[in-house]
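Asker: Take a look at the structures below.
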Structure P
């Protein structure tokens, strides 16, 4: 399913500003396209201008508006730069993240700290910086992972960072709910992104997904957009503190 197909008949986010971190590729691009297709003005965050410029052109061609923001979210003060904008941000999508697949005995403290800085502390910093100016009806949507509630060997740092982000989602829901701000998470399963190209080409992994997921296949990047759109939309006005797995039935299937 294409992002255009998901957002057909949109416009429910008109007049709202959405920040998507890590919008330069993979799931982030599709999330940004979907939110723009629903009428939001997009802030496209990344560290490389070229893919963001291509995405901004595509969004403009579709009749929506966007801005490019280059920043390293692990650096002090990065979150405050967004908070200082003249127009408050209504929708925060914490999508930027990294991964370091190594056995525990090869993963030192500095490597684990770097991953926690990007995957967990950067979303914390952004939520803390933006929430004071976020209006009632604001949305915080964290992109976690099915590696939050389940784990595999050789992936400890990523798993603990995503598990922490899932817990942070609940904490934000509890603290910001009285102000009318919701906080939810989307937990992707196996998605056929460019970053996973080597895994997508591996027939053993394809066979594993055929057995292990209810739908028997990889997810396509555009298939993440519907869950994010739901949490961002008025349809989810009474939903907060929840984690929605978009995993083809991986967590439900054994």
Structure Q
């Protein structure tokens, strides 16, 4: 329904999608400006950072396209309109994700893909069949991990009765962090995003294997192949948290 509504005004859709593309492109423009003053950032060249940026941006864009609408769940918890979803014969999570579905978010996906394509074309890598196959796996598993964060954040909003900014810190903030190489961050933060909220598996750990770079925290190189398992575990935990949080929902009482 929301897609049909959006496509009714195609000129508006094209303009808002381009605006979404341009808005996210400004983030990469900031990185380009940095490289007018330095040759390397954290020991990484521009093509390598473009690869990491594009991989994270594409993964996040796909998750945001499908589940970005759950970020507004806190408002429905506060005003009691979540009750409407509970009485419909459809999964509540699917309804929340489809609520005000914003097709314009394709702009973020296309911008991430454009930077990723440029990074792959310019980065100095000795390609092997394993590395080639790891690229789409990296993007798909990264999208799944971000999706789990969106769902887990939605569950937290039900319990906390909003706190959408906490979710945004993990989703949008996590994406912004992953656009830079891990060498610019301290070990404490790296441990947190590896062993607590495993965002490092979105692009850093598999990406460093592709780039032939040393791993942070002296991790073994085989962790590059763990993203499918990490994504499955994150989705399972997020769905469990969602069901548990939904059972605690008590509406507004009005």
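What follows is calculated from the coordinates using simple rules that are stated; it is not laboratory data. None of these values were measured; they are calculated from a predicted model. Cβ atoms are built from the backbone, for glycine too; each structure is taken alone.
Asker: A value of 19 was computed for relative contact order in percent (Cα under 8 Å, 6 or more apart); which of P, Q is the source structure?
Answerer: Traced to structure P.
Asker: Let me ask something else. Suppose you compute distance in nm of label points 7 Å out along Cα→Cβ at positions 47 and 199 for every structure in P, Q: which one lands on 2.8?
Answerer: Answer for the origin of the read-out: Q.
Asker: Here mean projected area of the Cα convex hull in nm², for residues 127-166 alone was calculated and came to 3.4; which of the structures P, Q was it taken from?
Answerer: Checking each candidate, the match is P.
Asker: For mean projected area of the Cα convex hull in nm², which of P, Q scores largest?
Answerer: Looking at the calculated values, the largest one is Q.
Asker: Matching task: 9.9 is the computed value of mean count of other Cβ atoms within 10 Å over residues 103-110. Pick the structure from P, Q.
Answerer: Structure P accounts for this read-out.
Asker: Also: For Kirkwood radius over Cα pairs in Å, for residues 79-182 alone, find whichever of P, Q sits highest and give me its label.
Answerer: Evaluating Kirkwood radius over Cα pairs in Å, for residues 79-182 alone on every structure, the highest lands on Q.
Asker: Taking -22000 as the value of helix-only ellipticity at 222 nm (-39500 (n - 2.57) for each DSSP H run of 4 or more, over all residues; to 500) derived from one of the structures shown (P, Q), identify that structure.
Answerer: This figure was derived from Q.
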